[in-house]
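In the part that follows, the structures are each spelled out as structure tokens.
Laboratory data are not the source of any read-out in this text; all were calculated from the coordinates shown. Because the structure is a prediction, the values reported are computed rather than measured. Cβ atoms are built from the backbone, for glycine too; each structure is taken alone.
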Structure I
Amino acid sequence: MATIRDVAAAASVSTASVSHFINGTKALTPATAERIQQAIDDLNFVPNRLVRTLRGGRHSTVGFVVPDMSNPFFSELASVIEDALQPFGYLVVLCDTKGDVQREHDYLRRLAEMRVAGVIGDFSGRTDVDLSALSAVGTSVVLLGATAGEAISSVNVDATEAGILAAEHLCSLGHSQVAFLSAPGGERITDARWRALLEVFDRNLGGENRVVHLKAAGRRAADHATLVDSLLALTPRPTAVVGANDYLALTVLHSLLRRGVDVPNDMSVMGFDDIPAAALSYVALTTVRAPAEDMGRTAVEMLLRAIRREIPHPEHAELPSQLIVRDSTTAPGQVN
């Protein structure tokens, strides 16, 4: 059975370099990393990570905690994070809380018990107890969607700014009767987008606006589609719909089209995140982009610095939102 010394000899590097590669504790040059990986493959070397953990170390594993993996935005984010961590030898463990606070708590507790090297996540129901448990075992944490005031490293796309961009776009088109649609999961970001939307319409239109918030019973596409019944029953009928995310907005858009509602001439529809399907929809979706790739890579860079103890204090990054205007929004009653 091959040993770490055999790998080092085959790759013409020190055993320390092999250890750093396996455990992700130090960045190596691409050429060195490639030689080590080739030697591992050639020798069929399997590191005993359990032994390392029992000796007081930790798994070269990172937990990724999300509120809703059925949302393509989080799928894209997971792919970015996994790709960014893979060269450093980290295995990513996905934890989908499905919007359940107790499930989130259980995942964070189990990740602490596993002594994972780090956790990246959008924690809607996190508590100080959960974060203290991770800190107590030396696990580094990067929060997604947190405010810059948090005492833990964070990467944030300002949900309030995103809500303002959406509201100002619809106001500029002349909409005053708007429905905001949401589903369970990611409540902190959803609430910030909703409050910003409402504030802009109140400021610009005062008592003239009629902005309502409809909530789906569940996270499935079928739950989203049932919102359309409630939406079309409203009096007066909204001239624009804003989904709390693109996944929800696209489901509603297609449901409206199937019922004979012309999008955008009868009703404008927009969302948030700019998932790939937004541009490919039969009616391309207007949205507010959250830069998933930048978000994921920034979070990984922060996490690696924290794991290596290269930073004395938490880091915070705030990434910009961007309005992407496509075919699904227009002035109310306007025919192209």
Structure II
Amino acid sequence: MATLLRDTLGNSADDRDAIERAQKAFLTERDGTCADKSTIPACRALYEKRAADLAAQNSAAQKKLAAVVAGIPKDAKAAAAALLRYSGAPAKAWLVYLYQSGAVAVPDKDATVRRLVDEILNQGLPKDPYLLEEMANLGDVQGAPLSTSLLFLRHVLSTTEMDAPCFLFTKHGQPAFEAFGAFWGNARDETPGLCNPPSSLFDLPEWQAVSTHMDPAIEPALVERGSIRHGYERQFEVDDLQASLVPSTLLEAPMSAEAKKMAEQRGRAVAAFRSWSDFDVWPEKEYRAAVHTLPAAITATSKLYREKFKLNPQTADQAARAAADRFIAGRLGLIMPDD
């Protein structure tokens, strides 16, 4: 109840006034209903109804906030002005992003960002020691590269129902994909949600044909990984988004230490794919079929990149092969021996 109320009171001033009035009415009713032990069932029902009301109000308010955020590409200054009417952590995190990215100028930027970050860390987030520790480890956000602000934003959004909008990825490319990729290696990687691209590259029939021959080995491995599977699935989702939304960024060099490590692991996985011999884990028939169907998937991808994304033929071919490496390595890593 306290968490729901805190989140809801982070909404705009008009919404807060209505919520505060409703909270006062609830407290008055609570004092009458929960006066003695004989009314415990009615008291419990009252609390449950209030919690449900707050959850519904918070969900509706987050949709309003998401609509404000969606206006950033069109008019960042107007979006920032609207965000200032909110007092919750998500709105403040978006302001940090706008100021740090240079989309909106603000006097005394460093001091303003430092204040917003402090307010978020000390007042605006759930009492989650793991999350707070990781956010504190980011250091001085105001003096760090934009990639740090994007990761900070990711952490704040993970406490909400809000998705990461596509404009973050189309505008910032590799740093955004790294910030919103697999981080925790457990169920925490399920949030925040990611935007849906207009279409998914890996939904092409040619890629589905490759999947048909990999899935029998991959699906059991996902189950065996337990909660770690969420990290793999998150990276699948980010790789799909990158290959489907901004394929040219597949050719950009990794920036963070973790991304560089993942690139090295991807290289080892691709090499293992080319000389696969553990047919107890991945039957030879399925492996050979995957090898046979992969060139058609790469060709279809290159064609899509030339026609839809207007990449020149050489870049389209390179990006298509990079997309294939992501697809193969992300899945093969599940059935390769751990480093």
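The table below lists the values:
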quantity	calculated
Of the structures I, II, the one that 21.2 was derived from, the read-out being mean count of other Cβ atoms within 10 Å over residues 66-73	I
Origin of the derived value 19.3 (mean projected area of the Cα convex hull in nm²; candidates I, II)	I
Relative contact order in percent (Cα under 8 Å, 6 or more apart) derived as 17 - corresponding label from I, II	I
Structures I, II, by mean count of other Cβ atoms within 10 Å over residues 106-113: label with the highest value	I
Origin of the value -14000, where helix-only ellipticity at 222 nm (-39500 (n - 2.57) for each DSSP H run of 4 or more, over all residues; to 500) was derived from one of I, II	I
